Structure I
Amino acid sequence: MRISARADYAVRAALQLAASRDDGPLKAEAITDAQDIPRKFLESILNDMRRGGLVLSQRGGNGGYRLARPAESISIADVIRTVDGPLVSARGVRPPDLSYTGPAESLLPLWIALRSNVREILEGVSLADVASAQLPVAISALTNTPGAWVNP
């Protein structure tokens, strides 16, 4: 699975909003400075997140952005889907819409299994989990498997 810069920036921006939720709306410049995200790119991402119902925007001197729901109720998957679309696709097509023949037939259940595991992980972790550095035990356990931190 490849995580796009757009998805990475969106998750980081959402985490910044989650961490500052008690401080009122956060200006885009503050997110840009804190997370080193290009300003124009961030504005586009925040607009997508606003249209997707994840963030609210407020105009004016005390304006800015804030999460539309509690951080506990927004999964990492929610953020990625909002800015990038489906979590797993092959050639831009969702796995159930694919078909293969011959020796490639077994690819479809493989892609479905991959999607299932990606969903389980990304839907099972909220912005609050990451912002508080309290990842679910099952997720933390995956980071301790042999080779998890090594690129083959």
Structure II
Amino acid sequence: MLLKFTALPTDKVRFLQNGGTDANGKVPEHGVSDGHGNPCRHCLRTIPAGAEMLILAYRPFEDLHPYAETGPIFLCAKSCERYASPARVPEILTTSSDYLIKGYCAQNRIVYGTGKVVPRTGLSDAAEQILIDPNVSHVHVRSASNNCYLARIDQG
């Protein structure tokens, strides 16, 4: 199965980079990356040491509902290119030893039994197994240690 790794949409990211408000209605905080553990959800790369970054609350779903988790994410403070190799595992999904993945249905509800922590080397295989379920529309990848949203995976 071909997998598609999806970054945040450019229009939403530019809105935030230009002072727009996050999922909590707040303007993103500014920080400086230490070069470790600051993955941009738009270019899907680690924000380089010394580069300015945004810290904000993100909710991967437009509608408010019990499964619409909100959590902290990082973005490059300056304009960056959206991840452009959707069939390849992005850099930010190669830097941790493991990740939390969860399958969601077309109505953006968690499909119970799909959530699991998987090793980095088994991420693609585990996502494929979840996506085989006809009830699963897409998979979210999150930090296994902090539960922060990283990216979305769909069938390619």
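Bear in mind that the values in this text are calculations on the coordinates, not laboratory data. Just so it is clear, the structure is predicted and the values come from calculations on it, not from any experiment. Cβ atoms are built from the backbone, for glycine too; each structure is taken alone.
For FRET efficiency 1/(1 + (r/R0)^6) of positions 2 and 74 (r between Cβ atoms, R0 = 30 Å, to 0.05), the calculated result is 0.60, so let me know which of I, II that is. Mind showing how you got there, number by number?
Values: I: 0.85; II: 0.60.
The correct label is II.
To test your reading of the models, identify which of I, II gives 135 for volume of the Cα convex hull per residue in Å³ when calculated. Going through each structure in turn, the value belongs to I. Each of the structures I, II was assessed by distance in nm of label points 7 Å out along Cα→Cβ at positions 50 and 114; the largest value belongs to II. Tell me which of I, II gives -3500 when you compute helix-only ellipticity at 222 nm (-39500 (n - 2.57) for each DSSP H run of 4 or more, over all residues; to 500). Source structure for this number: II.
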